[in-house]
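Enquirer: Some structures to go through are shown next.
Each reported figure results from applying straightforward, stated rules to the coordinates on display, with no laboratory input. Being a predicted model, the structure only gives us computed values, none of them experimental. Cβ atoms are built from the backbone, for glycine too; each structure is taken alone.
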Structure 1
Amino acid sequence: MPETKSDILQGTLDLMVLKTLDAMGPLHGYGIARRIEQVSEDVLQLNQGTIYAALLRLTQRGWIKSEWGVSDNNRKAKFYSITRSGRKQLTAQAKNWRRIAGVMGRLLDLVRS
């Protein structure tokens with residue numbers, strides 16, 4: 001039975017958050033989650049606990065930083081941005097992900113003998 005929403009593969013959420021911040025600039029957690037859902041055409045759904053755990057982990061690793069600001073609806077919000085170290089990590093993770101995706105593509109294209 002096909003699922004309407006996909007689980008995020010372990011380790012890919014960090015890459016998605018880093019890429020989103022790299023492409024969009026500073027965003028608050030809700031904005032990051034909604035952008036990932038939008039780009040995935042709602043195949044992925046992120047709950048607040050999932051996105052904020054990733055943001056905490058990325059902050060602790062020094063790949064993103066945060067500062068307080070005001071959101072579009074005039075509320076205080078923490079905005080996240082990618083660091084220089086985060087950009088290096090993004091490059092490394094993207095290269096690895098492309099390599100793994102290539103392997104998966106080749107395996108899925110195997111013809112049964």
Structure 2
Amino acid sequence: MKLSRNDKRKHRKIRIRKKISGDGQRPRLVVYRSNKYIYAQIIDDTQGVTLLSSSSKAMPEATGANIQSAQLVGKDIAAKAISKNIRVVVYDRNGYSYHGRVKAVAEGAREGGLTI
């Protein structure tokens with residue numbers, strides 16, 4: 001049986017998650033992209049809790065699923081993280097290729113002051 005594009009992404013995600021883990025000192029910044037929106041969360045894997053989240057769905061200035069919206073989401077999550085005294089994160093691209101919107105979130109977070 002041929003795997004779908006999303007199934008292949010899930011296999012890549014599992015491979016990545018074997019190597020990447022977020023803790024209290026360096027939580028994990030994970031990105032999810034859908035056709036309409038882009039989402040970002042900062043997760044502490046040792047406690048199993050989501051510390052912060054941001055999405056283009058909740059931001060009125062982010063219109064559509066484009067690179068500008070993704071950069072705004074990255075800047076927004078960085079601002080929230082810095083307000084909670086989180087400065088260093090591990091970036092989890094969630095099985096997606098590191099280009100386009102996924103890359104824009106990382107660049108926006110770096111512009112916002114996070115160290116990835």
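Enquirer: Which one of 1, 2 has distance in nm of label points 7 Å out along Cα→Cβ at positions 65 and 81, as calculated from the coordinates, equal to 0.8? Display every interim value, and only then the final one.
Expert: Working: 1: 0.8; 2: 2.3.
Computed on structure 1.
Enquirer: Taking Cα Rg over 2.2 N^0.38 Å from the coordinates of each of 1, 2, which one would give 1.21?
Expert: Label of the source structure: 1.
Enquirer: Out of 1, 2, choose the structure whose coordinates give helix-only ellipticity at 222 nm (-39500 (n - 2.57) for each DSSP H run of 4 or more, over all residues; to 500) equal to -12000 when calculated. Present the calculation step by step, with values, prior to reporting the outcome.
Expert: Working: 1: -18000; 2: -12000.
This figure was derived from 2.
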